[in-house]
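Student: Structures are listed in the sections that come next.
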Structure 1
Amino acid sequence: MMQKMNLSPLKIIPVLLAVIVSFSCSKDKDNKDNDDDYTCTSCASAPVAVAANNTINKGIYKGVLIGSSGTLIFNIQNTTNTITGTMVIDGDVVSLTCEAVDLDVNSDFEASFTGTLNDYLVIIRFHVEKGGTNPTIVSATIPGHPDAVFIVAKETSDTLLECYEGTYTISGDWTEEGTYNFLVARKSGGGTWKAIAAEDGFPEEFTSGKGYMSGNNVVDPNRLGQGADVVIATINGHTISGNFVDTDGDEKATVNHKGKRTL
């Protein structure tokens, strides 16, 4: 499995929801098979988060998930007193509502978001510290998706969060394929990224990675501990793709991956 990618494991992490957004993305109808023409028509081109919430627990939180594939967004009183969320998993949209809670900007925020998927109850418990830091999914009950794992982050007024869902294949001294999703934080002068991957058939076993953005290039710093920063992907419009060499002892293989922005 992608454990050979030399990436550190994650724990279940928070996710997002909020602003009622349609998650349907479209391509030019005459170029449905051409990824270069893909556009996520519902994806924001600028942050929705407001500056007043940049350093408190209110605001917008977004994330990606594997164990299937999908995205999440939480709207924690970003511009109104409402708390809502949305999860899209394998194309199914789950609208989430929050239990009645009193939000205190001087304390951590934790609450359960609930909805239904195929008439079954979904429960996602979310926690974030008072400064809007360390958003985390405490627990998740998603019918049909018991192994879902998330990575999530807080959007700020100067940092746009972009979610990409995709796949990878590995060829060389070993072979493998699976899901590979990116959460990219774009800001003036650069940004950061996180990614999570799982081999097909083994969603409970996953790997993760993180690094920085250089323009549209996704850079893995100190790749494989060899002191070299490696471009592992490039973002072109609303698509992401790339390849890189992975090693495990004396074995070597090439990881090819591609994906599309869906949030």
Structure 2
Amino acid sequence: MNLHIQQAGNITTITINRPQALNALNKEVLEELAEFFNTNRHNNAIRGIIVTGEGEKAFVAGADIKELSALSQEEALVLSQKGHQLFKSIEDFPKPVLALVNGFALGGGCELAMACHMRIATENAKFGLPEVNLGLIPGYGGTQRLTQLVGRPKALELAMTGDMLPAKEAKELGLVNHVVATKQEGLDMATKMLSKIAQKAPLAISELIKSVNAGFGFEKAGYQAEAASFAHLFTTKDFVEGTSAFMEKRAPNFTGQ
């Protein structure tokens, strides 16, 4: 199992447990997350969820690049669509889901954090969508959710440069609710916040989540365009160069082909 799931009262903590890979999202992690959120949607013993990463270095430092490099265009399209479905199931989960972001939240990790309802970050947290460095774009809803959270100009700047965003600036932009010094302080704050919400009417909380999300419909064309563009880029020479350069630890030489 790549997830460590712990229940304390009515709050569940999900820890992505691949520290040797900086908790990168591979196929198994995505499948385990999907199983948990689909299985527990109507679990009344759960009133709040904390999602975090094992260790201090990373929340989730992106996707598994070795896995990505082997995908065809058709497989990439299916992967993106499955990612959309998983992260939408988190976004639509009828109980509050809070991301405790410790360390790097890059690529798919940033997209996972943005799919959660709220975010607490440690001071060493860094957010980013660096897919452009691989000749790709975000494929799990990042182009849509980052734009919703920080606005179009800043979202385009971050996605086109691939720059990392420190926790303090992420809070100033509205990407993060709170910044804390340590992971333990973040866990304490997350538990306190979710415990407070757990005292409110459960059906009202569920309908509140549904109502807020209604303004950012999954059916909108942006998600479809993202999946199609993500998959198309898997046919390019720049993608081969970008992923090869990443695994060989060198700078890529993109040619626009």
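None of the figures in this text is laboratory data; all of them are computed from the coordinates on show. Worth saying up front: this structure is predicted, and the values here are computed from it rather than measured. Cβ atoms are built from the backbone, for glycine too; each structure is taken alone.
Student: Tell me which of 1, 2 gives 0 when you compute helix-only ellipticity at 222 nm (-39500 (n - 2.57) for each DSSP H run of 4 or more, over all residues; to 500).
Tutor: The structure behind it is 1.
Student: Among the shown structures 1, 2, from which was the value 0.60 of FRET efficiency 1/(1 + (r/R0)^6) of positions 74 and 210 (r between Cβ atoms, R0 = 35 Å, to 0.05) calculated?
Tutor: 2
Student: Once mean count of other Cβ atoms within 10 Å over residues 58-65 is calculated for every structure in 1, 2, which label goes with the largest value?
Tutor: 1
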